[in-house]
1. If you rank structures P, Q by Cα Rg over 2.2 N^0.38 Å, which sits at the top with the largest value?
2. Name the one structure among P, Q that distance in nm of label points 7 Å out along Cα→Cβ at positions 56 and 216 of 4.3 was derived from.
3. Matching task: 6.1 is the computed value of distance in nm of label points 7 Å out along Cα→Cβ at positions 72 and 136. Pick the structure from P, Q.
4. With mean count of other Cβ atoms within 10 Å over residues 88-95 derived from the coordinates and found to be 22.2, which of P, Q does the value describe?
5. Using the calculated result 11 for relative contact order in percent (Cα under 8 Å, 6 or more apart), pick out the matching structure from P, Q.
6. Suppose FRET efficiency 1/(1 + (r/R0)^6) of positions 64 and 152 (r between Cβ atoms, R0 = 35 Å, to 0.05) works out to 0.00; of P, Q, which structure was it derived from?
7. Looking at structures P, Q, which one was helix-only ellipticity at 222 nm (-39500 (n - 2.57) for each DSSP H run of 4 or more, over all residues; to 500) calculated from, given that it came out as -16500?
8. Assuming 4.1 is distance in nm of label points 7 Å out along Cα→Cβ at positions 48 and 184 as calculated from a single structure, say which of P, Q it is.
Structure P
């Protein structure tokens, strides 16, 4: 803020809190003090900062006369928040030109910190609705994992590999039901218990193959679903 803007801010504050009004030489001293402490603080920015709003909030929530620090502190918090949410975009200049590269980075950060530009943030992964075109594409290719990558991952996830092989051959999906033996939930591999010398369970380890009872349950469920599909067709 320049002296004219600071004078306007002091006049605004004086209307809200008459205790801050000064006259004569005291008014000049007050203006000099505020100009010295708030010369690098803008009156307002295009993206959310307004010194008048900060002053109004301070007067509303405190019984003590406002000080220049009561404007400077919210401004510093505003700057830190914006820089904390900013991720430097790749400069558009030649990366071999170190001076130009650094100058553009500094300029972008300064614009974000002073409220002239919005922080550049990486796009986050959300849990929103899946694009219908993406669903159609996944149905077409069968999976978002390429076959080569799936084959390379098979030794490191044997339970999933066995499940995918069984489903591909038309066999029942054992991991599609809950295991009544080890209590493994749907989608999780069965686990074998490690028994200690005192016959107590010391831990569990995942099995590459499901328990027979789980496979029997999956087979019965597949048969039931097949029967339900065939009945309307026969009718």
Structure Q
């Protein structure tokens, strides 16, 4: 099957064939995909990384050389000289040349926390998964991606894997905490920094308190998200 890659810094993946359609996710530079169907200026793609499907403008896609090996960008972001010219790329992008890789498997949990904190104050963006704007599930997915761990795109799907902790007090740095709405549906996720502290994308990427009830926002003086479970993915 012929593969294509994203040739711009980041491109929206939309629910329908329209620039006005909801952005459900994003594809970063160098990430590859399979074209499922084409309709005019748009193609429905399936991401190789997480299997996510949606519509994308054909202009950002280029054919992938099957012999090319890719390297993950693990620094926050920077200007890189790629085949399309100089490009400002976000963490999680994939390039053909050697890229710095800071991941130390012996200190994986600490490294996950350090990477997550690099996103502090990045604005919330529904469907976003880059330093230019990110949502809650895109945030934890990207942090895990640069450490060689693949997670599903959406929080409810992420919650279906991993190993549950019995109590929030047992959580370790790098665990993921999942939160539910009034109907019991998983709608939010964040990364545990310590048993009682969490980093998550809500308005912006921020650090809040975590307890058995959920996320406590000191600025609002209230709990903003109801805890459903904490899971270990390592």
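Read-outs throughout are calculated quantities, based only on the coordinates presented, and are distinct from any laboratory measurement. In this text, all values refer to a predicted model and were calculated from it rather than measured experimentally. Cβ atoms are built from the backbone, for glycine too; each structure is taken alone.
1. P
2. Computing distance in nm of label points 7 Å out along Cα→Cβ at positions 56 and 216 on every structure in P, Q gives 4.3 only for Q.
3. Only one of P, Q returns 6.1 for distance in nm of label points 7 Å out along Cα→Cβ at positions 72 and 136, namely P.
4. Numbers: P: 11.1; Q: 22.2.
Answer by label: Q.
5. Source structure: P.
6. Numbers: P: 0.00; Q: 0.95.
Traced to structure P.
7. Numbers: P: -16500; Q: -2500.
Value -16500 for helix-only ellipticity at 222 nm (-39500 (n - 2.57) for each DSSP H run of 4 or more, over all residues; to 500) corresponds to P out of P, Q.
8. On the way: P: 4.7; Q: 4.1.
Label of the originating structure: Q.
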